[in-house]
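Dropping the structures in below, format is structure tokens.
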Structure I
Amino acid sequence: MKGRLITIILLVTSIFFYLSLKDVIICGQVNHAWMLMTQLNSLWNAIDFSSVKNVIPDKYIVSTLQRWRLNVLRLNFRGCLLRPKTFRSVR
């Protein structure tokens, strides 16, 4: 039973890699178990903010970058209109 659960978790988290940022955030809101699965460090190696450019305010971009900045290898801000203050606040 435990092995089966681990297999399911691995399958679900591997699917997350194909989802947009918006969809990963929605998945994290399903329940506590799904929220934990969206916290996988490698899931946040590449963050594409272009898919949510007109949806989330700068403060959520800042909080996401502050939380995952040590894991991020690639960022996409294409089409995003961010203020210089937003970039300075990510430390």
Structure II
Amino acid sequence: MHQAVAFRSGSDMSVLFRCAFDGFQDTLYAHSNRQFYRDCDITGTVDFMFGNAAVVFQNCNIQPRQPLPNQFNTITAQEKKDPNQNTGISI
């Protein structure tokens, strides 16, 4: 079974400017490499910004949605498997 994400990027040195990513769980999947997001709108409920990239979100509007009953908001989830990897999420 595969995830149904709104956006997935694995490109290196990608720049996304003034984009909107609208979803619920798993909205933006920063899969790998180096990524930069500026002035973007990102919405979701659970782990809606996640991945194993070295990613920077600058001046982005991050809006958690109202979760379903028995759920709670989690904005980011890092998929780092090796603590020596130089990846992470910076907001």
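Please treat every number below as a calculation from the coordinates, not as lab data. Only a predicted model underlies this, so the values are computations on that prediction, with no experimental measurement involved. Cβ atoms are built from the backbone, for glycine too; each structure is taken alone.
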- Message: When distance in nm of label points 7 Å out along Cα→Cβ at positions 5 and 29 is compared over structures I, II, which one is greatest?
- Response: I
- Message: If distance in nm of label points 7 Å out along Cα→Cβ at positions 13 and 69 is calculated from each of I, II, which structure is the one that comes out at 2.5?
- Response: I
- Query: Taking log10 I(q)/I(0) by the Debye sum over Cα atoms at q = 0.10 Å⁻¹ from the coordinates of each of I, II, which one would give -0.23?
  - Reply: II
- Query: Where does the value 0 come from, among I, II, when helix-only ellipticity at 222 nm (-39500 (n - 2.57) for each DSSP H run of 4 or more, over all residues; to 500) is the thing being computed?
  - Reply: II
- Comparing structures I, II by mean count of other Cβ atoms within 10 Å over residues 21-28, which one has the largest value? II
